[in-house]
Structure formats: C-alpha cells, structure tokens
1. Kindly point out which one of I, II the value 0.80 was derived from, the read-out being FRET efficiency 1/(1 + (r/R0)^6) of positions 98 and 202 (r between Cβ atoms, R0 = 30 Å, to 0.05).
2. Using the calculated result 2.8 for distance in nm of label points 7 Å out along Cα→Cβ at positions 218 and 242, pick out the matching structure from I, II.
3. Using FRET efficiency 1/(1 + (r/R0)^6) of positions 66 and 170 (r between Cβ atoms, R0 = 25 Å, to 0.05) for the comparison, can you identify which of I, II gives the largest number?
4. Comparing structures I, II by relative contact order in percent (Cα under 8 Å, 6 or more apart), which one has the largest value?
5. Suppose you compute helix-only ellipticity at 222 nm (-39500 (n - 2.57) for each DSSP H run of 4 or more, over all residues; to 500) for every structure in I, II: which one lands on -21000?
6. Starting from the value 1.1: which structure in I, II was distance in nm of label points 7 Å out along Cα→Cβ at positions 34 and 210 calculated from?
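Taken together, the values in this text are just the output of simple stated rules run on the coordinates, not laboratory data. The structure presented is a predicted model; accordingly, all values stated were derived computationally and were not measured. Cβ atoms are built from the backbone, for glycine too; each structure is taken alone.
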Structure I
Amino acid sequence: MAGVLIGFAIVGAVILVGYVAGRLELAGRDAGQVLSRTAFFITNPALLFTILATANLEQVFSAYAPIALLTSVLAAILYVTLSRIWFRRPAAETAVGAMASSYVNANNIGIPIAVYALGNATPVAPVLLVQLLILTPFYLAFLDLASGRRASVKNIVTQPVRNPIIIASVLGVLVAWAGLDIPDPVMEPLKLLGGAAVPLVLLAFGMSLRGSRPLGAKEFRTEVLVATVIKTVVMPAMTYLVSRFLFNLHGELLFGAVVMSALPAAQNIFLFASRYDRGVPVARDVILISSALAVPVLVLAAALLA
C-alpha cells in the first residue's frame, strides 16, 4: 500500500508545481496551452516511440491486453448509454466523457504505481499498447470527424498518418517487431525528448487548474460525476469479475489487472480535449477527482487482493 501512496505523491508534486506556476503566471497566461501543444506534437510521440520500440510484444497477447480492451469498451458504452438517458451533448463532448470513463493513466501514474505496488511494470505494457494502438486512434479519428471535418473514407483512412502520437506508436511497434537496433545518435535524443513528456503534461494540467475548482462548471456536473463513478468504481469492479471468472486469473495476476483498471483517468484525455477544444471541463474535473479517489480505491484493492 505504501507503493500506491508513493506513486501518487510523485505525480501530485509535479501537478502542484504546475498549479503554483500557473497562479503566479511565471510563463505567461497561455503557458499551459503551449506546453500541451509541445507535449502533443513533440515529447509524447518521442516517449511513446522509445517505450514501444523496446517493448516485449508477446505481452500484447497476454490476458492483460484483452481484459484492458474489453473493460474499457464496456465502461465507455455504459457512459454513452447513461449520457443518452440523463444528458445529451454533441458527439465530440460525449467521446471525451467516454474516454474519461475508460482510459486509464497507465503511463504517468501506472508505471510508478506498478513498480512500487507490484514490484515490476509488466502489467503496464499491454495496457499501454491497447490504449495507444486501438483506443487512441479510434477516439482521435472520432474527434477529428466530430470536430467539423468532413466525414469521408479518406479522412478516416489517413487519420493515423496525420497524428504524431499514432505515428510514433506504430513506428515503435514496427521497430520492436523487426528487432531493429536503433543507433544511439538517433535513440538518445528521442529518449531525452521523451523524458520531458510526463512533466510537461503534468505541468500543463496543473496550470489548467488555475482559477477553477472541481465541479465548478455547473452545466457539466452530471457527466463529470457519471464518468468519475464509472472510472473509479464500476471499471475496477468490472475488471475483477472479468479477470476472475472469464479469464480465470488469481493472485498477483488478478491484483495487477485490478490495479491497472483502478488507475485514474489519464492526463492525455485533457491533452486531447485541449487539442480539439471539446469537453475540456469534463476531462479536467474527471482527471482531478478520479486521481484523488483512486488512492483509497487502490489501497482497498491492495488490502483485499495483494
């Protein structure tokens, strides 16, 4: 349980620095947007390429990958269904809410949590690959089309080659699959840029909290609460049932699957929402609230399953 708390303390400290910097306007009022764009186009692609290029692709076919995909899809469908009953938003805003309900912070928080709580980061790789290679392309393609671009086969087919995050992820998988050895003069600068990805995203998120408070936007409270409950309570419970009774996982494997699903909503959701200027309040509030609630949920999971 101490590992869970340490992992969140690391992430929370960087977010706090971003918040203070935003309050003091140390880098100007638009610094958060600049950092978000830098992360989207430069540092995040570099980080994802370096991670995936050295990943063990056999882990994609482990139980963690189908569990992550199945539970994410079920959680997103549940959010969309409830949104049609209780509130109605444009398609792009609904997509952001669905993503906030089902897209876990496997990188920024998942890696330190897995290392400290599970002893290794093995469960993170398949979850990352599912999110990067399946869920992210789907959501970004949908946001592209729902944000005013003409819905055509060409737009859908060419979407992956127009998004730096997807391009970097696919190239990383191809390098790992081919067993290529990237020369240090190429790999080291990418690692250096990738090292700035997590701090930039966390700083940008912290800066976005300036002048705002959770549930401050009354018109978005319902979807924020619905997405938060699905992410922090329903999805971990769903993962336990699927892992235990469908995939017959036990012990450490079962605990690892539940830990991955109990992670809070990813900062990348805020990054995507900011990029497309859709559902930003929902993304910001769900990330913040689910990050706070994930601590007791993960501690409870550790107490029951570790």
Structure II
Amino acid sequence: MSNLVNQRELARSLDCPIIDGQRQVQHVTPHSAEVGGIPVNRALPRRQRRLIGAWCFFDHIGPADFAADDPGLRVGPHPHIGLQTFTWMLEGELLHRDSLGTAQVIRPGQVNLMTAGHGISHTEESLSDEATLHAAQLWIALPEADRATDPRFDHYPTLPSWQEEGTELTLLVGEFAGYRAPTLTFSPLVALDLASPQGGPLRLSLREDFEYGLVALQGDLEIEGDTFATHELAYLGRGRDEVTVTLPPGSRVLLVGGEPLGEEILIWWNFVGHSKAEISEAQRDWEAESSRFGSIPAFDGPRLTAPPLPWTA
C-alpha cells in the first residue's frame, strides 16, 4: 500500500522509560487517514516511536464495509525500495499485482510478503464481489547490507497456529513457543496474531534482547492494569522475559517484535533508505519511468505521482 502520510524524520529504536525502577508500557497514539478510499490507522511511524526491531510501518486497515457500487480499495502502481511489505488479511480479499508479473489473491489467514530490495512496483485492489476489508499491513526495513537485494514476492497460505488458555495464536513470522513460521526474514523478527473469542488473561514469553509492541485490531487490550484502545500501539521496549495481557471477548491483537535494527533509516513516501541520496535516486528513477521499477500492464489505471522531495536532491 502507498504511504500518503509523508515521514521524513530519521527512525530510531529506543527503550521504554523506567520510572521508580519499573519499565513502563508506552502509549503510542495512531494517526487516522484514508488510503485508496479505505480508513487506515497508522501506529508506526509516529513521533513517539519510529521502529520496533526492523518493523518501520504499521497500518491497521479497516474494518470497512463497501456499498454495492463502491469499488473498495484501489491503489495504483507505486514503487518501493529497501523494505518488505507484509500484509496479514483478516476479512475480505485483495488482489496483489507487481512488476515481477505476480498476480496473487490474499485471503483471510494468509500473509503476502513483497521484498522490494533494489526496486519494485505493485498495485492492490479489492475484488469486485468483496463487501468487507480488514487487514494489517506493515513494512520491514531491510538492513543496509541487504537493501539492494533482488526483488521477490512470497505468499504464505499456511502458518503455524495453536491454542493457549482459550486464545488462538497464529505465528506470522519468526519463532515463538517452539514454533517457526516459514516467512522470509533479513533480521531477527517475530509477529504473532492473538484471537480470543472468550477473552481472559494470557501470559506470553518474550526474548529480553527483542523489543515488542502490541496493537489491538478488535476490542481493547489491557497490560499490567493499563488499558489500550483499538488501534493504539502498546510499546513494551526490551529487557522483558514475559508479559501478561488481558483480552476482552471477541478481541484480536497483533504482537510484533525484533532485535533492534541499530541503523538509522529514512522513510519518504514509499521509499525506505539509509541516506537522502538513496531516496532521491529512487524518486528520480520513478519519475523517469525507469526500468528499475518495471510496469504492471494488467492494471487499468494511472501510476501514483510522488510528492516533491522535502530536500534539495
């Protein structure tokens, strides 16, 4: 999906503050916007928090219901570099097309992972017979050593899933509780979906060298007596070996984490880079319709136009 809320600050990964010897859980307020005609709540990047591991972007999309004459989500061709786009579908279906020639429908319970690397372009659109859309889309910053890797697309229709204390856990990426997801990674990461029909407390074991955040996608979330509203990011920081969350009936929460990236990254429009020069070059190539980003002839619609760079190229 295209980032229409421009972020140009350097993203830094920091620990939560410690008050009276106790590490706090940070509230990160989301930004509400509309992308491709769909309501979106953006939990990352925000001024309070730029990165969680290599996770540098977190959009909670919908849930949205479409009228019979509403085309739903439709995002035209747009470019990416230096990242992986990670889509976790909850309701509805989306058709992904990209400049590699991929055409893949993503359905609930599946993950689409597009590795942009040196450069790729793609489109996303709702299918005509779908009346609902609910998803989470995240970006993963590629480490500097892998930023120019060859672009690729991977689809994961089956992921590890199990039950704990009445909650269904689905591992989307990384390792957790003895399970391993098949999802391609370039740095140590984890993402875990928690769906709780009946609600109740759930204890999660954590890695002390990882930093973590949780976002309630349905219902609220309680951590250590502190309540976090739907869409709000609860940032746990590092140094924890466990956390207990309390989930209301019918709730759904996404936990993401990873080893701090330890690198400064720059986000501008749909580009993730390690320098202004890198971003500027990518924007020039997109505007020149360079072969770097290819084309998507099967999509009937115009390419997205990049906003002017906020610095002198």
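1. Working: I: 0.80; II: 0.25.
Here the read-out was taken from I.
2. Working: I: 3.7; II: 2.8.
Going label by label, the one that fits is II.
3. Values: I: 0.75; II: 0.45.
By FRET efficiency 1/(1 + (r/R0)^6) of positions 66 and 170 (r between Cβ atoms, R0 = 25 Å, to 0.05), the leading structure of I, II is I.
4. Working: I: 35; II: 22.
Structure I comes out on top.
5. Working: I: -21000; II: -1000.
Source structure for this number: I.
6. Details: I: 1.1; II: 3.7.
Among I, II, the structure yielding 1.1 for distance in nm of label points 7 Å out along Cα→Cβ at positions 34 and 210 is I.
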